[in-house]
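Below you'll find the structures, each written out as structure tokens.
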Structure I
Amino acid sequence: MTQVVFINHDVVGCKMAGPGIRAFELCRVLSHQHTVTLSTPQPADLLPEGVTNVVYEVGDAASLAPALDTAELIIANGVVLAQHPEIAECPVPLVLDMYDPTPLENLVLLRHHDSLGRLHRQRYDVALLTRQLQVGDCFLCATERQRDLYLGALLSIGRISPDIADVDPVLRSLLRVVPFGLPSDPPPAAPPPWADLGADAQIILWSGGLWDWMDPLTLIRAMPKVLEAVPQARLVFLAGANPSNDFPMQVPLQARALVEELGLFNQQILFIEQWLPYTERSGALLHAQIAVYLHEQSLESSYAAIRSRFLDHLWAGLPSVVTSGDAAATLVEAHQLGVVVAPGDVDATAAALIDLLTNTELHQRCATGARDLAAAYTWEEVAKPLLDFCDDPQRAPDRPIVSAPSEAVRVAEDLTEARAETAARNQRAEEQDAARNTALQGLAVQRQIREPKLVGGLIGRLRQVLVNQIVRPFVTPLFAQQNAYNASVVRALDAVAENSDQRRSDVYAMLDRQEVQLSARLHAAELEAASHKTDIRLLNAELVHLRTSLADIEGRLADLGEANAVLAERLTTLDTVDQAQEPS
């Protein structure tokens, strides 16, 4: 029995998304044979039986240290390494779960951000990926396509060496496929999370979240055609906000706007606004006739895991309509689980939904295929490669005992902090500029001195005569002179402000150019460092073979020495015999 510490970066509990679900279920399976501690950044309000929860503070090594001190094996989501590089220094085997290729996900997730920020983030993600692949003893991925991706990355940094390939020819020990899974028990009966939609309602369920790489818009655009053919059809989105998502998504707003534009809001299309508890999701699945999972065409989708929400379709025996191009679509086509449509194809999506809603034989065949395939994807089944490693955890022969975080990751983190400071400084400058401009506008309005109005009546008219004849000839030139001076002051201040803005703009432009140049140099340095590390790794491998060859030569020399000694002894014996046989 191994003392396993499983470190997760996301929420684990009643309401959790993919990372939390994966950690929860893998810990549950591992706990049947091993002692498991699940470390989370927030207290887990739902835990598998027999699993201990330890809370740590992200970035605080001391808070994680007590759990690490007891570990005989560490399993961590790959992103944990960014904030806790100390896990790579522990003298126990380290398993990194890389089921989500972060550099590809962020290409889509951050596409609305500024180009310079995206470039920096990509550099950081690649540097972190390199670091992850350098320090792990075993890696988990979710699909064979992901495995090919990581094999190429491992090869590029020198982790696939002849000595490792000799022991593990296809690297199934170093890089193991552990997909997402589903419960082995059937979904329990539960009420749906929506009000009564009518006894004859045909529910089309969007069971996953509304992420920016998903494509609910094609599904929404298909609904008018579906409703023409099947008036009782109802589309339900499980659209609650992710309990741990730090990035605001654009797709939920776009989906709601499109529904309102089509005039279907809260009539034929319904959004469930709360995030469903993990143990209550069966209510939505069991009351649906079809489940839909559409995505955009992107690298994220091409290399994504078979998502947990799609596996729920199998769990509930639901026919699926999915987009082509990912691992889920491959399963749907291979096992006749539903219909695969091209990305963004509204007509094909509508036709697929209508066919599944009206063709009872097709619906039944797809539902049966889903239920039959579910047994192959239970968590107990998919976790077997990880269980095998936990039964006999070993450090990789080429992994250093202690390794410091790579300079590329540290520099990238420094750049991230610097960009945050720059953004805050720019915000303060904009606020100061706004206050300055408001003050200048006030000066421009008040710069001209005007004569005060005199009160009316007889006394007022007398005062006006006196002012016109006595005061005005002396005061009017003074007013004109003061107004001219005030105008000059305002123009001067405007010129100073404009000059300041121009200088700041020039400085920012220069800093942006320097930042781009530094980023390019950093990237070149990362490539050079990676090349050096590869050279060092190759030299170390050659050194191992050289030492083996030297040891072999030394052994042969020793054998030769022994043979020479035996030969000398025999020659001596022969000489003695010859001398004895010579006639006296």
Structure II
Amino acid sequence: MNADYVENIIRNIDKQSYKCILVDGAWGIGKSYVVEKALEDKKDRTCMVSLFGMEDVQQIYHEILYQLLLHTSNGGKIVEFLKDSFRILGNFDDRAKSVSTILESHFSEEDMVNSITRKFDEGHIVVIDDLERCKESIELRDFFGVVEKLKSNNHIQVVLIANSEEITDKKDFEKYREKVIDRTFTITENSKSANWSKLGIQGDFADELCKNHPIKNLRTLQKAQDFYNDVKQYAKSIHDEMFMNEVRLICFAIVIEDTDKLYYKPLTEEETKSEFDKTVRTLQNYFESRVKQYLLGIKSSDALINELYSYYESKRPLTEEDLKVQHKLFVEVGIKPNFYKTDDEIAEYLKSWKEKLTDAKTSYDLTMTANELDTWWCVLNDDDGELLDTYKSMLMTVFAEEFSGEGVKRVSSYDSQYFMNINQSISESYNEVLRTARENLADKYIEYLRKRIDDKCSEEYAGQLSIWHFERARMSDILEGKLDEFLDRKYFPLAPMNQYKENSSYTLLAILFDARKEQLFEKYEELKPTFSKMDRYRTEHYFEVLRTSHR
């Protein structure tokens, strides 16, 4: 049943003969939203009660009474009415000045609710939500007993909201439902006139999305909007409405398909009998294939989809640079998506490949651009050798810039796995150049330390080598083959000494102590006769400190 139809029923509840209506439907279909929207002009005489977290059904009366006293325009009149009524009965203390003292009186909250509602000119509506989420301490028999009592009050109509499929005790539910609930309306379709702005979603976009895809869960749409809002904070410098519209569509596609799996179809019995049919269904059920159902005709590359999905799954961070690069690729494609272009049009697009690579300012930008070009290059079956050679040459230059200054601290974080689903040829080229760039950087540091270890620069270089070695990661593999270099007299703490030499020498000996301990001690015994007494003292002091720290 369409949500708009149910909304109209609830909006005109005063004209209905039903005393108790159940609004049923799956989680996220918009049941609570529809009821609240329908009763918007009756909210002054509506009590909204959630069973979630309640320990006892009598709390329903407590919540109704609280809302009647504090959340309606008649609250003050009600308090005066209660004072008068209870004074007549001889049980009301004139000293009672607040709602809380009324609630502490000897009268049951059920009696108070019945007394109060009879004073109204118009009936009240009690909405009870989250039936399927109530605690085990609340039995359905007791709950429906309260609903039956509320129904017996001529001034109250009851609207229940539930996902009956999630109610554990279905046998009891069906038993009491038949006796207490007058009519059930099951929402199976979203409202065609949803107030998207209330959900923070652009209306035309949401309407088009729901028209083209079997979306039923409003909570999922809200979750998708939240994800897009998150992504959007990294695109503040991008003022391209068409690009951001595609980013939004990708965000929604990822969240909707990940959450509701609208395009996932289990294998049928017939498909299991055919290897071909089974393979086709398996391929169609891949997440990437299902997401593409929402993204037909977009200009953005698969790389953007993969980056956003990885960010959604918290597998990698998202940066402003990531989106800037993807926006640049989006603009370069032109009006027509590359996927829709002819051979001649793709060839025309590739003519300016060198200019496109030259425009890239970072290794990430350069790699994503090269990958996009290589994809279409291979589609045309052209030899991509020149493209790869140019890419590697440019990448080496960019790495040299990025690995200088503070950038050296990020050398180990570079990895082709950071790029999702890039072409194998690009990935291999990236890793080849990256290893060479790291080798060059390590050689540069070692070459400097060959000349001196007694200045600030040598202290910094030795410290960085130590970081790379002990992080047991990518740079430590490169250093492994170069450590024998430091089994030399010049790296021991020999006079003349200063603070820089002290730190540099200790740092390098610490690396050797960890990776070449036996060779280190052999070298010391070999050189020891040539050391002064202070040289030996400093060296053996270092060794003792290192032994202690490694225990």
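Figure out for me which of the structures I, II the number 64, 42, 37 belongs to, where Cα extents along the principal axes in Å, for residues 35-202 alone was derived from the coordinates.
Working through the options, I get structure I.
Have a look at I, II and say which one yields 52 for percent of Cα pairs over 37 Å apart, as calculated.
It was calculated from structure I.
Kindly point out which one of I, II the value 11 was derived from, the read-out being relative contact order in percent (Cα under 8 Å, 6 or more apart).
II
Looking at structures I, II, which one was distance in nm of label points 7 Å out along Cα→Cβ at positions 19 and 491 calculated from, given that it came out as 6.0?
Matching structure: I.
Coordinate-derived values only; no laboratory data. Quick caveat, the model's predicted, so the values are computed rather than measured. Cβ atoms are built from the backbone, for glycine too; each structure is taken alone.
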